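Listed after this line are the structures, all set down as structure tokens.
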Structure P
Amino acid sequence: MVIPASLVGMTAGPIEHDVDERWTMAYAASLDDHNPAYFDTTAGRPLVAHPVFAVCPEWPVIVASRDASLAHGVTEAEVLTSIHATHDTTIHRLVTPGDRLTTTLELVALEQIKPGAMNTTRLVTVDADGESVTTTSQCGIYLGQHTDADLPDRGGPDPLEVGRVGDPIELEVPIAAGAAHTYTECARIWNPIHTDKAVALASGLPDIILHGTANLAHGVTAVVDHRADGRPELVRRIVGRFAAMVEMPSTITVRLWDDVPLDATGDGHRAVPFEVLNADGAPAVRNGAVVLGEPD
């Protein structure tokens, strides 16, 4: 069946979440990231969440959008062919414990590319005062499926293309056998291909695999530790493309390049290119970049 053009304009949410220290600490701990900014309640400053924590309140809205697509004629089998391909999050401010967040989603584009039918969704998360917290633009691909739509995204963020300067530093990160199960529960992001071997095999995977957003988060952790002096509040934007799978247990490698000034912004922002390689040296996250800058 053809993925219908009527999906464009489909919305999901709003869905609310109350964020507490237990959730934000658990998320950082699932990444083995023990930055005091996420844990130290004696530092005299409010805790913050890991920059990639934004994916946690987004997940239930994504699930709701998949359910909503069934009403447009997308079958459950076609839903299962969908993969998360690209991620682009603008961080207006870091999530903090005590936040009441509201997230909404709109499917804004649908077009045919070689691997399948690609959709673009925009996710907006605001706080209890209606102030922006994060805005995410992400692409998913219905692998092997076709669409009659030719509706590319015309309102998204400008692409972030960052050149790589100098030789990268390489950081090895061990991934435990139970890493996907731990991340699932701590992030509250459940998809059985990450925790149920039978489901993973039925989906054509060699085994359960680590979440793409976990791989992305490991890259962002490395940027914060080695390019941002341990200050997660400097992270303003995160982009990356998901590619190769990470099986468990294994070791991934995060490669970081030198900072590149973003002169066009006029606000002193800089970008750090990175990639995450799986144990075979294939890119699990490619064309990654983190924009750093002082918070507003």
Structure Q
Amino acid sequence: MDNRDEVKAFLSSRRAKITPGQAGLSAYGRNRRVPGLRRSEVADLAGVSVEYYAQLERGNLSGVSDGVLDTLARALQLDEAERAHLFDLARAAGPAARTRRRRAAEEVRPGVARILEGMTGMPAFVHNGRLDVLAANLLAKALFAPVFADPARPAHQPVNHARFNFLNPRAHDFWIDWERAADDSVAMLRTEAGRDPYDKALTGLVGELSTRSEAFRIRWAAHDVRLHRTGLKHFHHPVVGDLHLSYEVMELPADPGLSLIAFTAEAGTPDDDTLKFLASWAATHDPADTLATPNQL
């Protein structure tokens, strides 16, 4: 992934999303040739010269100060995720970018594995920035049974949420809101690409999905990013039916690049009862069999 191309596409796409009215500017008539702001308008809002902003939008963020990035983020009305992405792109453009970031671990430490195993009442797993699942407890394997049991996944490939969402037709049944799940997975991959554009495995994954999925290509070209910290996920499980679970994402400071995601339901709710039912079922069944024998308890 070329960082300069990413910077150029990100800045131009954000500029195209803002109308003069949203920026507090006059539209200067109806014969505008651009859907959003002109480069000169962004430059004025950011307090820099048109020539300097044009240089930034050509992809050259190397050496740009945090102050300039802040004013640029305000001019483009970037949200928190977009602002962080802009700063990531600037860091990746620096001369030490290739050696600055330590490569994420490919497996979880024993202590983290024990924590997962001890979380018996809630599904939990650890994944990296590419959305590879590196470890999961029994209840997570039961909840995400269609993902783990994907028959199209080669034995050497890790379980990967993005591959499942875009390459497995069952994903449309598993996710009640597939569009949101698809948007989220691409936005997370785009965020990771901004942090580390030299990750060969990520480049390979994006290339594979771009080649095989038009839905992925369209979303990837939008250059959208999103923070994935907490929220609600809506599942249609092949055994227990619909589930609506809250999730929390916890980064692992000792393992940069890895995050633990846990899912819960409010006590006494139908979702809590369904989750307990799933746990009871998982204790006596192999989750990998759910696709072969759905709805068999």
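Values quoted throughout were computed directly from the atomic coordinates according to the rules given, and no laboratory measurement underlies them. Because the structure is predicted, anything quoted here is derived from the model rather than measured. Cβ atoms are built from the backbone, for glycine too; each structure is taken alone.
Taking FRET efficiency 1/(1 + (r/R0)^6) of positions 17 and 137 (r between Cβ atoms, R0 = 35 Å, to 0.05) as the criterion, the top structure among P, Q is P, with the largest value. For which of the structures P, Q does the calculation of distance in nm of label points 7 Å out along Cα→Cβ at positions 217 and 273 return 4.7? Going through each structure in turn, the value belongs to Q. P, Q: which one has Cα Rg over 2.2 N^0.38 Å, as calculated, at 1.13? Computing Cα Rg over 2.2 N^0.38 Å on every structure in P, Q gives 1.13 only for Q. Across the set P, Q, mean count of other Cβ atoms within 10 Å over residues 41-48 reaches its highest value in structure Q. By the measure distance in nm of label points 7 Å out along Cα→Cβ at positions 65 and 121, tell me the structure among P, Q with the highest figure. Once distance in nm of label points 7 Å out along Cα→Cβ at positions 65 and 121 is tallied for P, Q, the winner is Q.
Once mean count of other Cβ atoms within 10 Å over residues 57-64 is evaluated on every structure in P, Q, the highest one turns out to be P.
Out of P, Q, which one gives 3.7 for distance in nm of label points 7 Å out along Cα→Cβ at positions 209 and 233 as computed from the coordinates? Matching structure: P. Here FRET efficiency 1/(1 + (r/R0)^6) of positions 89 and 193 (r between Cβ atoms, R0 = 25 Å, to 0.05) is compared for structures P, Q. The highest value is that of Q. Among candidates P, Q, the computation of helix-only ellipticity at 222 nm (-39500 (n - 2.57) for each DSSP H run of 4 or more, over all residues; to 500) that gave -13500 used structure Q.
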